[in-house]
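The data blocks that follow each hold one structure.
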Structure I
Amino acid sequence: MDKGFFVVKPVSRVLLALCCLLPCLSSASALEPGLEHFLGWFEGEYDNNEQVWQQAEDGIPESERHERIHHIFRRVAVPALGEHVYFVRQYQNGDYEDVYRQRLYRFDTETDGRIRLAIFRFKEELPYRNTDREPALVAELAPDDLVNHPGCDVYWVFEDDRYEGEMPDGACTFFSERMQKTIIIDDSLMLNANALHISDQAVDEDGNPVFGRSEPHINRKVRYFKGWALIDHEHLERLGRTTPLEPDERNVNFFADLRVHNEGQILPLVTADGQDSGYAIELARLTYQNTRVAILKLGLIDVATGKTITYAWADPGATRIGINLRWLQVGLTAEDIHDRS
């Protein structure tokens with residue numbers, strides 16, 4: 001952001017009076033969002049399900065599509081690293097256990113107002129794998145338990161309605177023991193209130209691509225919904241799916257405490273004691289190209305075939321959505337419903 005010369009114009013008597021009553025803010029603190037604003041946007045979960053879905057709809061070969069990535073950024077307390085520390089779990093293909101990257105991020109503010117992100121890799125990852133669910137796992141970590149590559153920090157600047165993040169050109173360089181070559185990484189990112197775009201690329205010393213792509217992963221911040229489902233037991237009997245399911249006194253199989261996010265999560269309908277119905281629900285925000293209208297889709301999937309049997313849709317910002325087929329009912333309510341009232 002340009003911080004060049006500026007002209008001070010005469011101010012009104014009203015403004016001068018206000019400055020006498022209240023401390024006059026500096027131009028930086030009054031006009032530029034700071035670290036807490038950034039972190040308020042950053043924390044949460046993100047997913048690029050619609051990007052991958054759209055590429056499939058467009059007939060792009062699977063080998064050329066973006067990877068389906070889910071990102072979890074959870075604030076944790078690691079006193080040895082400082083105040084603003086986040087645990088990062090990034091997994092693939094909607095499978096929570098298919099982790100491809102696990103990190104700690106530390107944020108602070110530079111003297112010039114930029115926000116600096118320092119990235120730490122775990123020397124041993126497995127003991128800390130589930131920190132997003134058990135944040136106390138990392139409380140006693142020491143710097144010696146982590147690896148930080150000099151030059152690989154990301155610097156964020158607020159521009160218009162978003163933050164732009166960049167690594168200094170050519171600064172993030174390290175020797176890969178696995179590939180036995182020097183790798184140069186370049187990261188370019190964008191964060192706003194609802195999305196996180198990530199473009200990371202790596203080349204070797206000769207400029208040959210190692211990984212990444214120029215088009216970013218377009219990740220949208222997820223919303224979680226909670227709810228329930230029930231299936232008529234006689235329907236399952238007719239399909240031969242009643243083993244080992246047992247109905248309740250209403251002759252239905254009830255699935256309580258469902259929790260699913262709105263960016264393409266597929267949730268099998270399994271009872272609390274592990275009985276599987278053979279059905280799953282999918283909640284996804286999508287934009288169908290024949291209408292160009294974004295919707296929130298709740299689909300019912302036959303797990304055996306992978307086909308969507310039926311679906312309902314609502315506005316993407318809806319706080320409630322459901323299906324009633326008589327033999328099956330599903331009801332979901334957004335966790336952020338009170339924030340939208």
Structure II
Amino acid sequence: MRILLAALCGFGLDLILGDPEMLTPIHPVVLMGHCITALEKLLRKHFPKNRQGELLGGLLLAITLPAGTLLICLFTLALLNRLWPPLAFGVECVWCWQALAARNLRDEAMRVYRTLREGTLKDARNAVARIVGRDTDALDRGGVIRATIETVAENFSDGIAAPMLYMMIGGAPLALCYKAINTMDSMLGYKNERYLWFGRAAARLDDAANYVPARAAALILIAAAGLCRENRKSALRIWKRDRRNHASPNSAQCEAVMAGALELRLCGPAYYFGERYDKPFIGDAIRDAEAEDIRRACRMEQMGSLLCLGLLCFLRAGIILLMRVP
């Protein structure tokens with residue numbers, strides 16, 4: 001019951017507060033990023049600068065950070081629980097809050113929406129650059145809108161559904177362990193000269209950790225599309241057809257749902273660090289993207305978050321009750 005209550009409190013804190021900038025320096029994901037940078041520098045220094053050396057160094061990093069995160073969190077909560085149980089519960093609530101990104105995702109997407117309506121295209125490119133990893137300097141208005149919607153869709157899985165699922169299984173420690181895996185992939189999982197081999201283990205681990213959550217998130221998002229009066233039938237059809245249109249086995253799952261629900265064509269070729277990547281398209285080009293589509297995507301994300309929370313709470317509460325039945 002403690003995990004269920006901590007997850008509910010964490011979700012509520014995220015819904016109300018988001019990610020306050022004053023807490024950014026001590027946010028677990030920021031600290032994980034510093035650890036990844038330091039470990040990468042250390043491992044590259046001590047392992048041979050060849051394919052095998054980079055694979056081994058990357059594998060060691062991919063094991064060390066998630067395992068270390070899990071053990072540190074478990075040890076900290078156990079220690080605090082011995083000192084004063086309410087303090088341990090409070091810390092777990094805060095960690096559950098920081099493992100989620102529903103409010104921040106919506107806020108950043110709506111920042112792009114407002115900039116498109118009130119500012120210049122250059123301002124909109126700068127706004128979307130805050131939430132995407134691709135180059136944004138050459139994006140036109142439609143490209144900015146599509147990039148924002150793709151980020152909302154993909155991060156519904158990575159930033160909401162997946163950490164919530166792991167949270168309901170193992171509390172904040174397991175949720176933050178997942179965030180460590182996801183953060184490694186976002187920093188090391190590029191197929192460029194620097195990370196092709198060093199980031200291979202991190203990318204594969206992220207694929208495995210997201211395999212079930214991504215598919216569950218897609219199904220939840222299809223239900224959310226219907227509740228938001230979007231095109232649920234098209235969302236299901238495009239998901240069935242295009243959910244594998246990505247090099248990652250997981251990234252296209254929610255993007256396909258969003259493309260179908262909004263009747264847009266998403267993804268396609270993109271530039272990363274000045275290099276073109278010819279990604280396949282997802283969805284049908286029924287119409288041009290409009291700024292209002294960002295708001296519609298955010299509504300689906302919000303509804304999906306509530307559905308995900310309700311479903312997981314129901315399942316965990318049901319399991320708790322069944323375990324108490326003599």
Report summary line: Calculated from one of I, II, helix-only ellipticity at 222 nm (-39500 (n - 2.57) for each DSSP H run of 4 or more, over all residues; to 500) reads -3000, and the structure in question is I
Query raised in the report: For which of I, II does distance in nm of label points 7 Å out along Cα→Cβ at positions 129 and 217, calculated from the coordinates, equal 2.5?
Result: II
Report summary line: Taking mean count of other Cβ atoms within 10 Å over residues 97-104 for each of I, II, the highest value is that of structure II
Query raised in the report: Out of I, II, which structure matches 31, 58, 11, 0 when P(r) over Cα pairs in 20 Å bins from 0, in percent is calculated?
Result: II
Query - Highest-scoring label, criterion being distance in nm of label points 7 Å out along Cα→Cβ at positions 81 and 105, among I, II - result: II
Report summary line: P(r) over Cα pairs in 10 Å bins from 0, in percent, for residues 65-160 alone gets 15, 45, 31, 9, 0 when computed on, of labels I, II, structure I
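Thinking only about relative contact order in percent (Cα under 8 Å, 6 or more apart), which of I, II has the largest value?
II
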Report summary line: From the coordinates of one of I, II, FRET efficiency 1/(1 + (r/R0)^6) of positions 137 and 281 (r between Cβ atoms, R0 = 35 Å, to 0.05) came out at 0.70; that one is structure I
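Computed from the coordinates by the stated procedures, all read-outs in this text should not be read as laboratory data. For clarity, every value in this text was computed on a predicted model and none was experimentally measured. Cβ atoms are built from the backbone, for glycine too; each structure is taken alone.
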